[in-house]
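Asks: The structures considered in this document are given below.
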Structure 1
Amino acid sequence: MQKNIVETAIADGSFTTLVSALQAADLVETLSGKGPFTVFAPTDKAFAKLPAGTVEKLLENKDELTKVLTYHVVSGKLMAENVSQLASLKTLQGSNLSVDGSHGVAVNNAHVTMADIETTNGVIHVIDAVMLPK
């Protein structure tokens, strides 16, 4: 049986920081809901690239954490092929992500390292960097 976005991230094992952040921001229920959602999911390695103390600071500020996390989520189920055809995507946070489909798929400066992980309520695209809204 297929899992939802959060269950898939937990089962994968390389998204422990993301899952902890979703729990801290009270977004688990949202991303376990009906959707569909497209999630650009940074791995633990992506979170580790942030300057020291960044993750801890975000975990202490729920509003800021929520902004960062919802900046990685787009409404609707968009497969990588669809994403690569677009110039930008509107996030749940409200800002736009720029898309570059010329060499694989990149959103802002994060590259999709694994695309099209289908879930019961959307799709996950694994990215190699955490995107911070301006």
Structure 2
Amino acid sequence: MWASGLALAVRKPSSNMFASGLVIEILGWVLISAGGVIILLGLNAIRWRAAMPSVQDELVQDGIYAHIRHPIHTGTFFEVAGLWLLEPTRTVTLACVLWLVWLYVQTRLEETDLVQRIRGYREYMNQVPRFLPRFWTK
């Protein structure tokens, strides 16, 4: 559904929020690529649990999940930011903001579910940041 909304926003004629250039375009592609790598690392760590969560799921705390709790959502944030840099129109800005708001709501709902389904998740939440790693602590 989000892809459809973004496609419609890109097709709608709208003025740019700022002038785009080569540096902005490169940064957009770097963000999209980084987001894709983060998503793949997250999917590799949880494998089938991403598509079929169950009450038997165990807490994953290694790999990228040792640094951030929601790498798939983090990667999506990066990709949305990159898409916005590549197409910085008012309609795409609105679509991206709505997408990011929904992703944040989805993350909160998912955490409510995970606290109920996975033993130790609440403690994990206190130790590992939600979206961005803490570079200033060990």
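The numbers here are math on the coordinates, done by the rules we state, and not lab data. Keep in mind that this is a model prediction, so the values were computed, not measured.
Asks: Of the structures labelled 1, 2, one was used to calculate helix-only ellipticity at 222 nm (-39500 (n - 2.57) for each DSSP H run of 4 or more, over all residues; to 500), giving -9000. Name it. Present the calculation step by step, with values, prior to reporting the outcome.
Replies: Working: 1: -9000; 2: -21000.
Derived from the structure labelled 1.
Asks: Taking relative contact order in percent (Cα under 8 Å, 6 or more apart) for each of 1, 2, which is largest? Walk me through the numbers before you get to the answer.
Replies: Working: 1: 30; 2: 36.
Structure 2 gives the largest value of relative contact order in percent (Cα under 8 Å, 6 or more apart) among 1, 2.
Asks: Given a value of 0.95 for Cα Rg over 2.2 N^0.38 Å, point me to the structure among 1, 2 it was derived from. Display every interim value, and only then the final one.
Replies: On the way: 1: 0.95; 2: 1.18.
Value 0.95 for Cα Rg over 2.2 N^0.38 Å corresponds to 1 out of 1, 2.
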